[in-house]
Structure 1
Amino acid sequence: MLDDLGEFSLTQAVEAFNRGVRAARKFYLELHAQPRFAQMGLRPYWHQGFRMWRNPASSALTQEEYWFQTTSVVSMYATNATDETHALFANFNLVATPEAAALCVGVCRVVEGHIVESFAFGTANEPATDPQVTAAVASGFPHTVIHRLGEWAFASRPWLPETGDKDIEWALEHLERAASTLAAAKGA
């Protein structure tokens, strides 16, 4: 995806970042267009239309530096088993490893208005306390990110934008499992 950029300048770094964000957007558009996605009954979280959220941005220069960094991109979904705090999600952890970003799919509990920062600023692999998130961990979503504003349980795989169809299929399989897990945990 970035081989043609040569030596990095600031302009090329911005272009590289923007290519990653465009690739994530393309992934979500393709995922949402899949018949299987519609058959699962997935709908936008909070009835706002499908969204692609990034880390919170700050315009206040006195904020800590990390408030200006984008490390995560997420789209969240509602089902008949979700409520205002629980959702399914597909997330790109852009800094998962030095070699690759990660595609993460699973179940989360978030406080309204604090979607991405609870993932981006949370602590990895801490034990979940929310019953639905704990059920997801027990059902094969082994990774967690825990923050006072949210809990996330998910499966992940390295994400390279060139593997689109395989990533779409993998995401659909895991969204189906996440939906079943959440429905069972909530008794729906």
Structure 2
Amino acid sequence: MKFKLIVLIAVAFAVSTQSALSRNLVWTFAGVFDSVPPEYQALGLSIGDTLSGTFQINSNARDAHPESPITGQYDLGKLTVCVPALGTCVTFSGPHTSHVMTVINDSPPGDEPPFDSLEIAGRDVALDSTADPTISFFFSGTLPVGTFSSDGIPLTPPPESVFEFLHFQYMDAVISTTVTATGTITSISSR
């Protein structure tokens, strides 16, 4: 009986420790549009207009590629992207959308020069869906190799000054199914 009690206490401690170490991370970002197709301009979006957003991820989220020490891909809890000039604020969450973070640590041999990378993507259909998304957002940036120590979830984002580039694409199929408005992420931080 004493042994069972000790085992139960040990299991309870392990579960509570794991839960205590798990954090819901919230990152914010902002960007400026630097390429705006005429279809988006007709609705009021201009070069220099801003975009902002947040995303949430659990620090213990499961890696979709656990076999790879180079690429980690994690489901975001929620991704919200707002474009004030278009009067839109889109939230990607739930099982019928895709919203992921991809971390590349020390790119694979053959990529010259090697790099680290951070990508955030959201679309209103699942990644494995054959349907085209009606709205999508993607940002990607490369960093010097060694910025990340693993392909795990960074607890805080690298400062934007470390990125070699940090670009985004925004697509709304109601506006156009063939072109995207693009820009540069100007800030990224955790809160």
Structure 3
Amino acid sequence: MFQVLPLLQVRHGSLAGPGGTTDARAAIAAFPEVVLVDLDGLASNRPDVDLLKESSRKARVWADFGSRTADDAVELFVAGAMRVTIRWGLVRGVDELEEIAEIAEPGALYLGLEFRDGFVPNPRIARLGAEDALDLARKLELPVVAIDVEARGPARRTVGTHAGERWYAAPLPTEELLALEAEGWTGAIGLPGVVR
């Protein structure tokens, strides 16, 4: 069944978005399930674990907090995340991703592939491209999140061939949701008010 989940981006404990910033805690309480992206955690590997703890008491939280290691991911699960995204461009390497996949519950860990003017490679394993990352996701039985920053379509074309569970994260107009569902995507993740 196709699902649509709201995406809330947080910076310094406040929602970051085109309308300015507001208190993230109040916004999270408005949704039963939310994808929470910690922009500070992505940039500096200093996730706001306290915010995650508070948020997971109010909603089911899928955390994209910039985990780079197995310990980082475990910390998010312990703090209450029901799902965790590990971005290909941030993980410390293939061995680290394999370790994270081994310790995570099935269906709780997602591999995020980011597209910004094309696929964003991992500088530590630059020889591996998007297809290699998808092959590894298949091998490790990890669902995939295509993070299409500019919503131009390369993520949709590349990850759309993945046979397993796959989510599309991008600012999308409502009419695109039907197309994603027809293409076999598991669901869409978007900013409230953009994806409804």
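Worth a mention:
- Structure responsible for -11000, with helix-only ellipticity at 222 nm (-39500 (n - 2.57) for each DSSP H run of 4 or more, over all residues; to 500) calculated and labels 1, 2, 3 on offer: 1
- Highest-scoring label, criterion being percent of Cα pairs over 15 Å apart, for residues 60-123 alone, among 1, 2, 3: 2
- Winner on FRET efficiency 1/(1 + (r/R0)^6) of positions 108 and 172 (r between Cβ atoms, R0 = 25 Å, to 0.05) once structures 1, 2, 3 are ranked, highest first: 1
Values quoted throughout were computed directly from the atomic coordinates according to the rules given, and no laboratory measurement underlies them. Bear in mind that the values here come from a model prediction, so they are computed numbers and not experimental data. Cβ atoms are built from the backbone, for glycine too; each structure is taken alone.
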